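Just so it is clear, none of the values below were taken in a lab; they were calculated from the coordinates. Just so it is clear, the model here is predicted, and its values are computed rather than measured. Cβ atoms are built from the backbone, for glycine too; each structure is taken alone.
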Structure I
Amino acid sequence: MSLAETVRNLGAPRLVVAGDVMLDRYVFGAMERISPEAPIGVLRVAEEEVRLGGAGSVARNLAVLGARVTLCGFLGTGPYGDDFLALAADAGIDTGRVRRVPGRRTSLKTRLIARRGAGGQQVLRVDREDDSAYPLSEDAALTQSVLQALGEADLLVLSDYAKGALSPSLVRTAITAARAKGIRVLVDPKVPGLMDERYRGASVVTPNRVEASTCVGFRIDGPGSAKRAARLLAEGQDLEAAAITLDRDGICLYPRGGPGQLFDISPRDVYDVTGAGDMVISAMAMALSAGASLGDAVRLANLAAGLEVSKLGVVPISREELLEALHQEESPGRGKGRSAAELADRLAACRRRGQKIVFTNGCFDLLHAGHARLLSFARSQGDVLVVGLNSDASVRRLKGEGRPVTPEAERVELLSALGCVDHVLVFDEDTPQQAVEQVAPDVLVKGEDWREKGVVGREFVEGRGGQVILFPLTPGRSTTDILRRLAERPRE
């Protein structure tokens with residue numbers, strides 16, 4: 001099964017996330033001058049935003065990827081806790097097992113970001129938090145909540161930010177109970193837990209380079225040392241596997257019994273590494289819940305993390321974004337050419353966003369002004385334009401030997417270069433009926449010359465409540481006319 005098929009088959013697993021929940025606050029503005037009071041920049045605030053953080057970020061990542069998520073953790077009783085619960089409800093996360101602790105502060109991380117264009121630079125982070133141990137009564141209550149949530153879970157994620165929610169006792173109890181039920185446990189750990197082996201017996205731990213180096217006692221500075229460290233963690237802590245995240249160097253996976261493997265990350269522009277670790281464990285959890293191998297789970301995690309760091313702040317990645325990135329990696333030279341399966345994924349996302357889909361088709365053998373006007377007009381009728389393109393074999397059957405003049409791959413490339421075209425679907429049939437049904441457009445555009453001949457796909461489109469629009473042709477603008485004029489030119 002390809003990685004794209006794995007993404008399409010992720011399903012809606014029941015996942016439990018337990019850990020340190022917190023609120024992330026982003027303050028965006030422009031920094032254009034130095035303060036007269038101290039040698040520091042002055043941030044002129046333009047906007048503010050709050051997002052789910054910590055274990056809440058993992059829960060949101062999973063919800064966006066399609067999981068049914070139950071979150072277990074602690075919140076304070078103040079307004080920050082209220083904000084967290086409101087955001088979680090909007091994301092569809094079950095917070096019925098999140099406990100609110102009187103007198104306890106909800107962790108809040110405030111990031112000040114100087115924005116320039118689409119990117120930005122984090123200039124300061126302000127943390128308001130309490131990382132002391134919770135009362136034994138609260139720890140026991142949260143432990144019971146996690147055990148109850150495991151009753152209907154497909155997988156457990158422990159998101160440990162060392163803020164007190166995941167006590168050694170809770171972690172040991174949860175891992176033991178999950179193993180007894182045959183439920184995998186993925187852990188995003190912190191160094192204290194790695195050192196005291198509270199995660200022993202988990203399925204997979206995902207420490208970063210620094211955390212793993214501290215635990216094994218030597219610096220991880222290359223593939224060899226990364227594999228050695230991952231092996232020590234996997235074998236020393238009775239894990240199914242250790243996956244060490246190595247920032248720009250990708251992820252090193254060592255399944256117990258080996259061998260270790262380094263998965264390179266796809267090169268992307270990095271705006272902000274915040275949230276990359278949360279994205280790694282989220283993608284791995286989804287993939288393993290869908291029956292993917294450890295290797296494929298790491299490949300998907302690498303891809304998702306690469307997409308995440310190209311965004312500012314902690315931003316979830318959708319299935320559609322993963323599929324688009326996979327399509328681009330697997331077929332870098334195809335431009336906007338799509339298979340039927342690829343197009344279905346993309347159009348499903350467009351429909352969820354409420355976008356209007358337009359379809360038109362043709363041979364587009366020699367692109368000319370008439371084609372450009374038709375395509376521009378078609379695009380103006382909606383939000384997304386899909387062009388159905390006759391294959392070379394189809395053009396030969398319709399136009400005769402000697403056609404097409406321009407091969408299929410080049411015609412796809414030329415159409416892809418037009419800004420008004422969003423997707424190109426090559427079809428091999430003599431008519432575009434099947435392509436129209438695959439795309440299921442809201443608007444079907446054809447040239448005026450099809451009024452008498454009958455527009456193929458009209459009944460299907462109008463039967464679904466769509467429109468068929470005819471575009472006035474430009475006289476003397478056709479591939480046949482261009483070829484005739486070339487043939488009539490005197491040879492020198």
Structure II
Amino acid sequence: MTHRPPAVSDLAWDADRARLLGGEVVELWGELLEQLPSLPAGGRATAAEVRAAVTRDIPHEPLSMDELLTTLRTIVLEHATYTGHPGFMAYISGSGTIPGAAADLVAAAINQNVGGWRLSPAATEIELHLCRWFATRLGLPAGAGGYVTSGGAMAAFVGLKAARDARAGWAIRELGTRAGSPLTLYASAEVHHVNTRAADMLGLGRDAVRAIPCDGELRMRVDALRDAVTADLAKGLRPIAVIATAGTVGTGAIDPLDAIADVCAEHGLWMHVDGAYGGVAALTDALRPLFRGIERADSIAFDPHKWLYTPHSGGVLVVRDMQSLAHAFSIDPSYVYEDKAVTGRGTDLFALGPQFSRGFHALKIWISLLAHGWSAYQRRIAHDVALARYLYERAAAHPQLETVGPAPVLSIACFRYVPTELRGDPSAEPYLNRLNERLMAELQLAGRVFPSNVVLDGQFGLRACIVNFRTEAADIDALLEQTVDIGAALHEQGAARHETATSGHH
């Protein structure tokens with residue numbers, strides 16, 4: 001006789017218990033939002049201190065509700081770096097929209113696997129619809145669309161996989177990369193390293209990405225690109241793609257996209273645009289002219305969790321032809337057989353990218369756009385650019401500050417602290433680099449503002465990237481004031497060491 005196992009329901013919380021925990025979490029969320037302006041953007045605790053505060057052994061029996069909430073409070077209010085803090089201007093990390101956070105709860109609650117349409121009908125259709133809207137805003141033709149990824153690194157991988165498979169010239173998915181001539185790609189010397197890592201993962205090797213020199217504005221030199229392609233063709237190599245950057249990570253420089261598209265058209269190359277940071281600006285009416293030629297791309301990567309401010313993680317790859325993704329990723333596993341003529345179901349996204357299991361990342365992006373409206377986004381993105389220009393101009397006019405790199409095109413401004421008596425002294429450069437390195441760390445530890453860094457032409461500078469809808473001119477003023485105050489204090493402590501400073505950075 002078959003034994004029927006008894007029910008085991010320990011993990012199945014009922015709706016009332018879910019409401020209780022959810023309500024407490026929403027209260028904690030509200031408390032965070034109220035306290036955010038007065039919290040330090042980043043903490044001073046060491047790794048050992050954080051580890052001791054937030055980790056604990058997994059218990060055999062469940063924690064009480066109070067214990068769970070105490071654990072969450074410690075994480076949320078004591079040991080987080082607050083990318084939504086008005087003084088957070090480091091790296092390129094958006095502030096996180098309120099509607100997006102709520103949408104993430106909904107996405108987790110319905111727990112869709114957006115790999116198969118039958119497992120995620122609404123989620124799949126929303127993702128496809130959202131990406132078609134992005135493609136339209138970018139000027140791509142009918143048939144364009146996209147795929148939501150975890151971020152710019154995965155978007156680069158997916159886009160360059162499509163490029164490799166479309167331009168290799170042989171059945172590379174079946175035969176691999178050794179079946180033909182070595183494949184080459186081209187990108188400016190300022191390109192983000194996720195692209196060279198993608199070349200590594202695709203079996204091409206990092207050396208397959210040719211670093212093309214930049215002009216004085218840190219944009220790819222098209223003459224040097226032409227020369228590099230011609231030289232590789234003469235060697236019997238097979239150029240397949242150019243990676244044009246729409247907003248470099250260091251300064252926000254935009255490559256000459258239209259001229260690069262001409263080179264791609266002449267040689268039959270795939271044009272991939274790395275717009276992980278700046279690509280969102282190309283969606284706006286005011287800033288779109290800076291990106292002329294982006295509509296000619298074969299693929300475009302950009303990150304809503306950067307300049308659409310949505311919660312992590314959510315990147316997007318838009319492609320000119322959705323069939324290019326199917327060509328690069330389609331498979332036909334027997335265990336997901338379906339006669340769609342009978343079921344009427346739609347596109348299975350597992351066939352358009354590397355993942356089978358995929359979360360509903362598109363919801364927080366879509367709901368944020370619906371909740372705020374596109375006009376509000378366009379105004380705020382333009383405001384971020386204005387704030388960067390304000391910072392750059394104030395730094396340029398200050399007797400103890402210097403600008404680093406070109407004036408802002410997008411929302412990145414770079415500068416450094418230079419004591420008045422050391423201005424124009426080439427021998428002081430090693431000391432100034434060390435001084436500004438220490439200054440960046442002290443600014444972050446102080447907590448009111450949180451910049452990152454850039455290194456250009458051997459100069460270590462402070463870098464503010466404004467992709468934060470809470471940042472305003474008062475926060476820019478605070479950054480500059482603290483830079484001068486802390487810089488002067490550090491210089492006073494280190495001035496005696498300047499005389500014996502050794503040459504060379506580090």
Structure III
Amino acid sequence: MKPGVLFSILISVLLPSPCGVCAADKSAQKKPNFIIIFCDNLGYGDIEPFGSTLHRTPNLNRMAKEGRKFTHFCVTAGVCTPSRSSIMTGCYSQRVGMHVTDRDGWVLRPVSPYGLHPDESTIAEVLKEQGYATAIVGKWHLGDQPDFLPTRQGFDWFFGIPYSDNMVGNKRPGWPPLPLMENETVIEAPVDRDPLTKRLTERAMQWIAKHKDEPFFLYFPQAMPGSTAAPFSSPAFKGKSKNGPWGDSIEELDWSMGVMMDQLVELGIAENTFVIWTSDNGAPINRGNLRRGSNLPLHGAGYTTSEGAFRVPTIVWQPGKVPAGTVCNELATTMDLLPTFAKLAGAKVPKERKIDGHDIAPLLFGEDGAKSPYEAFYYYHQEQLQAIRSGPWKLFLPVKSSRVHPHFNKKQKPEYLLFNVEEDIASENNVAADHPEIVARLKRMADEARADLGDVGKRGSGQRPPGKVARPVAQVMK
């Protein structure tokens with residue numbers, strides 16, 4: 001036996017455990033924890049670190065001061081279900097069949113036969129295989145049937161609502177009262193939405209405390225600001241902001257983030273816990289009124305393929321690991337979290353099914369010279385490819401939009417629109433005529449996307465089906 005090894009054994013026996021050196025070694029070898037906070041319909045300009053002057057967000061200010069802002073962080077859809085499928089699978093929603101269904105349209109509805117296919121590999125499943133405790137607290141919206149619930153998709157524990165806060169029992173025939181679920185059981189219906197952010201936060205913090213001594217993954221998709229015209233908040237925040245119910249809700253979300261950061265520090269696990277705050281898509285209305293949110297200074301509203309719908313306010317935080325007070329202007333997306341977390345946890349990215357995300361650890365941790373891994377990024381509205389981005393350039397294709405479009409309308413007929421979205425943040429100056437070579441290059445990339453991910457009336461070679469059950473049932477109190 002080598003002398004150094006014998007000395008280490010003697011020290012471990014003679015000194016109380018854990019000793020400072022041993023604890024440091026253990027900490028250095030411990031797998032990192034991961035937390036994703038995924039707000040619902042929060043706009044780019046809705047929090048102070050991204051320019052809001054209406055909403056007080058001191059805890060997010062602290063998070064940005066101690067962490068790193070991402071100004072070009074994108075989701076893959078302007079609406080809930082497809083966006084959420086990408087964060088779970090690392091894929092465009094078109095690849096996993098969650099972009100549209102023949103029954104539900106834009107998003108999944110209560111008692112839908114569809115959901116995320118159980119054969120897809122989720123970020124929770126990848127981490128669970130590495131010994132992680134996994135939980136989701138909040139809004140799921142990837143299928144409310146038992147086969148599609150979080151507990152069947154890699155999560156040990158689920159506490160929250162299965163779909164949007166506005167999908168309530170009296171809205172459509174056959175819809176049940178909005179259920180609050182724990183695992184696969186409805187524990188309250190209808191759920192009281194006013195204290196929901198507070199309740200979700202409390203349960204999330206309890207779960208973190210319980211699992212602080214083992215690697216964990218917490219997916220925390222907040223239910224607010226949500227889809228209801230007047231968002232909900234608990235009594236401590238109701239009527240306190242300068243922006244009505246929307247602002248009240250956001251200021252409570254900020255409080256929730258502060259509670260989490262404080263607890264991670266108090267538990268002594270902040271330096272080993274990577275936290276990302278972001279949103280599932282931009283605010284649905286971009287008018288600066290007192291009823292809804294703001295995506296300013298970006299162009300457009302949520303539920304479209306505008307920058308205001310796809311670029312979301314994003315902050316990452318891990319004291320001692322993420323460089324404090326820094327900003328990343330490189331393009332990254334929610335699809336990147338699965339492969340990045342997998343690598344950081346020592347896991348392998350699933351090879352049996354293609355994913356579209358990339359390892360963006362160099363961007364997250366501010367490595368010198370780190371660049372976006374995207375040669376092309378696609379803006380789909382359901383099955384229709386409407387725009388494509390490469391580097392600073394975003395090209396809108398001259399498509400006939402069947403429902404909504406951020407630019408084409410009665411006044412603006414379909415044509416090629418090219419914007420430099422780094423310099424022209426409001427997408428005001430169409431420079432297609434000045435850069436025909438860039439237009440031609442992006443058109444070729446669009447053709448490649450259509451062949452792989454499909455388009456209206458055309459199935460792509462790389463598309464996979466959603467999950468589907470024969471006879472869906474409502475989630476109700478037993």
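Structures I, II, III were shown, and helix-only ellipticity at 222 nm (-39500 (n - 2.57) for each DSSP H run of 4 or more, over all residues; to 500) at -11500 was computed from I. Have a look at I, II, III and say which one yields -0.26, -0.35 for log10 I(q)/I(0) by the Debye sum over Cα atoms at q = 0.06, 0.07 Å⁻¹, as calculated. The read-out comes from structure III. Among candidates I, II, III, the computation of relative contact order in percent (Cα under 8 Å, 6 or more apart) that gave 20 used structure II. When volume of the Cα convex hull per residue in Å³, for residues 81-248 alone is calculated for each of structures I, II, III, structure II gives the greatest result. From I, II, III, which structure was distance in nm of label points 7 Å out along Cα→Cβ at positions 49 and 161 = 4.3 calculated on? Answer for the origin of the read-out: II. Set I, II, III, criterion distance in nm of label points 7 Å out along Cα→Cβ at positions 185 and 233: the highest-scoring structure is III.
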